[in-house]
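Once you scroll down, you'll see the structures, which are given as structure tokens.
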Structure P
Amino acid sequence: MTYIADFEKALEIGRPPNIRTLFPHSRALLVSGKVIDRAMLAKGGAMTIAANGRNHLIIRGALQAAQRAHAAIIIEIARSEGGANAYCPTNYWNIARQVDALCNELAITVPVAIHADHYGIKKSADIPVAAVEIPTIFEAGITSIAIDASHMPDAENLLASIELVRYVPSWAGLETEVGEIKGKLGLSTKEEALFIIQGLNAHDIFPDWIALNNGTTHGLEASAQGIQVELTAEIHKALAGYAVSGAQHGTSGNNSDRLRAIAAQTYSTKANVATALQMVSWGLTVNDYGNAMVNESGEFIKIPGEGVTEELWQEMRVYAEAKGWKKGDYKSLNLPFENKIMGQPKAIRDRMARRVENFIYTLLVEVFNAADTARFGVEAILEAGSYDIGPKTGRIESPENWTEEKIRERAATLVTDKGPQGNFDD
């Protein structure tokens with residue numbers, strides 16, 4: 001059969017129940033995150049972008065790039081960015097509607113997952129709030145989630161994850177995290193990672209991905225430390241028996257060679273890119289690391305005729321300065337300026353999206369090895385005959401060894417360095 005024929009069949013059976021309810025007449029192949037993970041595994045040595053849709057034109061550009069590369073892709077937003085206290089116009093409750101509309105407008109025929117990244121749990125009091133809120137984001141079209149309780153001690157991280165997975169549909173993609181993303185501080189260990197994955201396994205929870213603190217940071221990368229490929233490979237190898245893939249966070253700030261190594265030498269299938277896409281869409285100069293460059297005065301370098309208009313960029317700069325924002329705070333410009341950006345002429349909006357498209361296409365094809373993975377995602381759906389393609393593994397650990405009491409006892413024996421306290425939000 002041709003890809004288009006397979007796509008039509010996947011469209012019929014591969015869209016999860018929440019997507020079919022929300023978009024009954026859609027031709028967008030919005031799928032579980034599991035489908036995207038399986039597509040990368042089927043190709044081998046491949047990971048795809050989890051493109052952070054901080055603004056609408058980033059989402060447009062990302063989908064155009066995926067179609068051009070014929071790559072399965074993830075569009076995501078984090079809780080800090082798009083939760084109840086959002087600093088972005090894209091949020092957990094509108095992201096699926098944006099993606100679906102764009103897929104239909106642009107005739108996108110690759111599988112796309114909608115991921116709630118970093119659903120952060122920082123204290124026990126956050127758990128009952130999450131128990132109410134998580135079902136609402138799946139009702140709004142989310143198809144994959146990262147339950148991130150890594151801000152808490154290991155035992156609390158595991159116990160919170162066990163509790164909250166109850167509110168995640170069994171068909172949905174699932175990511176867990178060990179260790180906050182703190183750069184070279186508080187690096188994750190294989191013992192911590194095994195503790196989380198084994199404890200979840202004992203409770204019949206089989207994450208598709210695990211995120212580590214493997215030496216990178218969120219936002220603008222100020223050092224050359226970056227991702228530690230060998231550490232990542234060591235931890236992934238230790239987890240191999242549990243069939244969990246890696247989710248690489250903090251990709252902005254790492255050069256292409258390091259990212260190629262992550263794709264080729266580890267079990268990573270998902271690479272989050274956020275800050276770089278924001279800067280690219282605005283028309284700022286970025287280097288190979290995805291970092292926005294600054295001039296001798298320490299100001300971002302705006303490329304004339306690219307991204308937003310020079311007049312609007314000046315207005316954005318003045319707004320940030322009036323707020324006393326540093327360079328890392330420019331992400332908060334997304335919310336107050338989205339409507340002004342969408343009110344720009346079509347030629348301006350198109351060039352913003354095109355710049356994102358070209359940036360992501362290069363990552364997908366030349367760095368992540370994700371080109372032509374769409375067919376593997378479609379094949380995973382057809383092989384399963386369903387939107388629910390099931391877990392990659394089964395229970396290995398004995399539940400009686402992972403009661404709450406024994407979880408706390410085990411956690412007490414872990415020798416870990418969590419790094420400094422502070423605001424390491426996403």
Structure Q
Amino acid sequence: MFASVFMKQFRHFEPFIALPHLIKWLPISIVVGILAGTASAALLASLEWATDWRESHQWIVALLPLGGFLSGWIYHQFGRTVEGGNNLLLEEIHNPKSVIPFRMAPLVLLGTDLTHFFGGSAGREGTALQMGASLADQLTKILHFQGANRRILLTAGISGGFASVFGTPLAGTVFGLEVLAIGKIHYNALFPSLIAAIVGNQVTLLFDLHHTAYRHAPSIPTLTIWGLISAIIAGAIFGIVARFFAKLTHQISHFFKAKISYPPMRPFIGGAMIAVIVGLSGTTKYIGLGIPTIVDSFFTQLPPWDFAAKLGLTALTLGAGFKGGEVTPLFFIGATLGNALSLLLALPAPLLAGMGFVGVFAGAANTPLASTLMGIELFGLESGIFIGIGCIVSYLFSGHSGIYSSQRIGLSKYSTVSLEEGVTLANYGLEKVEPKIGLRNDGEEGGNNS
């Protein structure tokens with residue numbers, strides 16, 4: 001009786017509880033955003049310099065094996081506690097153990113710069129996430145945060161890093177919440193993540209570092225039945241390609257770790273393979289970030305194999321142990337794949353390129369909401385329906401796989417499949433956790449165990 005009365009009275013005072021929550025997290029989130037935005041600015045500036053220097057001195061790609069060995073040696077000597085990268089961040093959020101060492105930020109920045117300087121194929125979001133979250137986690141020592149408070153702090157750091165490196169504060173906000181577990185979002189970090197994302201993006205802009213302006217789809221067709229079917233087909237292909245990329249990258253990583261015991265030799269050998277491939281191909285369009293080709297996918301018809309070439313080189317680069325992110329290469333893969341699909345589907349190439357840009361990312365990272373918001377922020381609201389279809393269908397067709405092996409399963413993607421909650425993608429893929437398919441005793445389709 002007392003509990004019932006208390007709850008009824010509590011509802012009347014909830015606005016007074018919301019106010020302290022905002023007052024508490026507003027200054028903390030601003031600091032997190034400043035740290036993440038400053039780190040992203042340093043990353044963007046250094047990558048721009050490294051890319052420009054490499055493209056004007058393309059002979060440096062021949063030294064990629066040495067660059068890989070150097071990067072691997074630095075991590076082997078000084079970074080063993082942080083080599084888990086993004087997966088370490090997810091593990092700490094799900095199961096907090098200890099403050100992420102500060103050294104993660106400078107080490108991943110240096111490692112990513114070396115990858116791009118010598119000609120590896122990688123992205124930048126992983127670096128931004130690790131810098132944002134590791135710097136934010138240093139506040140744990142000052143604020144003495146534990147449990148839920150520390151989880152919120154790390155989530156805000158992820159959001160700030162993502163938003164500031166891509167210039168998409170809304171997508172960054174949701175990405176930090178959505179990437180933690182498939183099918184579940186904890187909204188207690190929503191306000192801190194939003195503030196960190198907004199501030200992080202603004203701080204990066206203050207350094208006069210402007211993000212790539214991708215072309216807005218010039219004309220969005222009326223949504224017809226054939227257009228809807230084409231969008232669904234495209235989304236399914238995006239998801240299958242995303243699944244293949246994630247699994248190939250993990251398999252290459254497992255192969256290198258199983259066959260080469262000394263870690264610095266893994267990127268050395270992988271770098272030698274990439275250098276030979278680049279030399280034989282006679283082009284550098286498939287290494288680095290690949291932004292010029294991404295932009296071209298909105299303007300002209302590209303060779304239909306561009307996405308496959310970038311996919312293979314990126315999987316080899318990251319699987320061999322080079323540092324960097326997956327997301328910008330996924331943008332390349334998706335945009336060029338969408339460009340190629342315009343030869344077969346009843347949608348214009350610029351629109352399909354935009355759909356693929358975020359669609360493959362949605363399937364690989366299992367973040368359909370953040371990816372949809374990102375597409376709208378980058379390409380305009382007019383394309384939102386098509387962007388949403390591409391991202392959501394891709395998410396479904398990529399299955400329970402992804403680029404982040406420590407991402408957990410919150411709820412199954414399918415109403416007819418029941419999966420154990422809390423299983424990581426690594427365990428689901430490697431230990432063959434079997435789904436239970438069928439009907440419950442009440443005659444309804446089998447749902448999720450929660």
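Structure values in brief
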| quantity | calculated |
| --- | --- |
| Which of P, Q yields 0.95 [FRET efficiency 1/(1 + (r/R0)^6) of positions 30 and 62 (r between Cβ atoms, R0 = 25 Å, to 0.05), calculated] | P |
| Which of P, Q yields 27.2 [mean count of other Cβ atoms within 10 Å over residues 318-325, calculated] | Q |
| Of the structures P, Q, the one that 20 was derived from, the read-out being relative contact order in percent (Cα under 8 Å, 6 or more apart) | Q |
| Of the structures P, Q, the one that 4.5 was derived from, the read-out being distance in nm of label points 7 Å out along Cα→Cβ at positions 22 and 54 | Q |
| Highest-scoring label, criterion being volume of the Cα convex hull per residue in Å³, among P, Q | Q |
| When distance in nm of label points 7 Å out along Cα→Cβ at positions 190 and 214 is computed for each of P, Q, the largest belongs to | Q |
| Origin of the derived value 14.1 (mean count of other Cβ atoms within 10 Å over residues 126-133; candidates P, Q) | P |
| Computed 20.6 for mean count of other Cβ atoms within 10 Å over residues 198-205 - originating structure among P, Q | P |
| At a computed -13000 (helix-only ellipticity at 222 nm (-39500 (n - 2.57) for each DSSP H run of 4 or more, over all residues; to 500)), which of P, Q | P |
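Taken together, the values in this text are just the output of simple stated rules run on the coordinates, not laboratory data. Small disclaimer: the values here were computed from a predicted structure and weren't measured. Cβ atoms are built from the backbone, for glycine too; each structure is taken alone.
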